[in-house]
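Some structures to go through are shown next.
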Structure 1
Amino acid sequence: MVHEEMRAALVEAYRALLREGLIVGRAGNVSARIDTGCLITPTAVPPEQMQPSDIATVAFSGEATGKPSSEWRFHRDIFAARPDIHAIVHTHSPNATALATLRMPIPAAHYMVAMAGGHEIPCAPYATFGTAALSEAILATLGGRNACLLANHGVVAVGATLDKAMDLAREVELLAQIHRMALAAGTPVVLDREEMDRVLEAFKGYGR
């Protein structure tokens with residue numbers, strides 16, 4: 001995908017997050033890898049007004065063109081640490097963020113947790129938005145996974161493509177909603193590690 005097409009795709013992805021209730025107002029951000037760093041949605045631009053020309057560029061050095069999201073640092077650092085990742089979606093989706101305020105991971109009460117690449121969707125420790133400390137917390141918590149919650153903040157979902165990152169952000173919110181509903185009704189039964197190992201193995205070819 002050439003850069004102009006990628007810019008347009010990022011704008012549409014950001015608007016889709018708003019339409020689907022995964023962000024409200026100007027919260028959240030979306031990025032995509034380029035050779036020199038990443039393209040990322042801008043700061044303080046309402047989704048309905050955002051244009052491809054508003055998409056900012058952040059080099060791996062940290063040098064920026066345009067006005068990148070205040071969360072640019074963890075996007076840049078994830079891309080630098082994870083060459084398998086080509087897109088990142090950050091939301092404040094309500095159910096997942098509710099669990100994040102409890103600093104509660106999403107356990108394997110549903111097998112689709114494996115979509116994020118692990119036995120649970122963990123919750124990163126709290127750090128102030130936009131800081132190096134938050135970036136370090138996210139990287140340490142993600143490890144080789146593709147999603148985590150951010151304590152008192154929201155969600156990060158990553159993927160080999162923008163579509164995969166978007167789908168995972170949606171799935172994390174659905175799993176969080178299911179888990180909240182289950183907690184309200186009783187104590188969810190969590191699948192054991194052996195079963196989740198089987199699911200993770202089956203997911204290696206999932207969707208291909």
Structure 2
Amino acid sequence: MSKSEKKEGSYAIIGFGKIGQALAKAFARKGIEVSVATTRAPERFASDAATIGPTIIPTTLTEAVKADIIFLAVRFDAHPDVAKALPTWQGKTIVDVTNAYGVSPEQLGGQPSGRVVAQAFTGGKLVKGFNHLGAAVLEQDPAVQGGRRVVFLASDDDDAATQISALADNLGFSPVQLGGLSEGGLLVQARGKNWGQLIFKDLVKFD
């Protein structure tokens with residue numbers, strides 16, 4: 001298979017700051033391969049990736065966006081730049097880990113930030129998720145005293161929500177689906193200078 005061919009069931013993280021690295025640690029913990037990319041050349045952050053684990057593969061943005069499931073772990077205002085990397089995101093699921101804190105509702109046209117991001121990624125399926133925890137918590141092992149750390153997911157596409165729910169489960173988290181982006185999803189989206197009610201709530205589910 002050539003590098004340019006799409007790998008089935010492949011994962012990428014766009015953005016390799018604190019949140020991107022926290023997500024990479026979750027993949028590394030389970031030995032799952034994930035590409036990581038930023039606007040910088042891969043050599044610039046290869047040592048950070050290697051420190052996390054051998055399954056964290058530094059690559060270019062052009063290569064990373066070939067993955068099936070893409071975690072968007074950039075600043076909210078950088079999402080349009082990432083969206084330009086492909087003419088269509090058909091067949092891809094984007095996990096929106098951004099937080100639009102401080103962005104006025106007027107700038108978003110009165111819409112939830114997740115829907116604004118979804119519109120930028122033409123043809124793709126969007127799931128808002130993994131964004132309610134700070135990096136210091138997200139990077140920890142989600143197995144907590146016999147329970148599992150909760151991650152909230154919201155999507156207007158049921159299939160995408162189910163797909164990311166299964167991935168969250170594989171990564172050791174306990175996924176909780178909140179429904180659509182404009183419904184329960186508002187609980188994990190910032191509005192202006194107000195955080196959604198579930199943001200920063202570190203919850204553990206016991207089976």
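A value of 30, 23, 20 was computed for Cα extents along the principal axes in Å, for residues 110-173 alone; which of 1, 2 is the source structure? Source structure for this number: 1. When helix-only ellipticity at 222 nm (-39500 (n - 2.57) for each DSSP H run of 4 or more, over all residues; to 500) is computed for each of 1, 2, which one produces -6500? Considering all the candidates, the number was obtained from 2.
FYI, it's all coordinate maths here, none of it is from the lab. Only a predicted model underlies this, so the values are computations on that prediction, with no experimental measurement involved.
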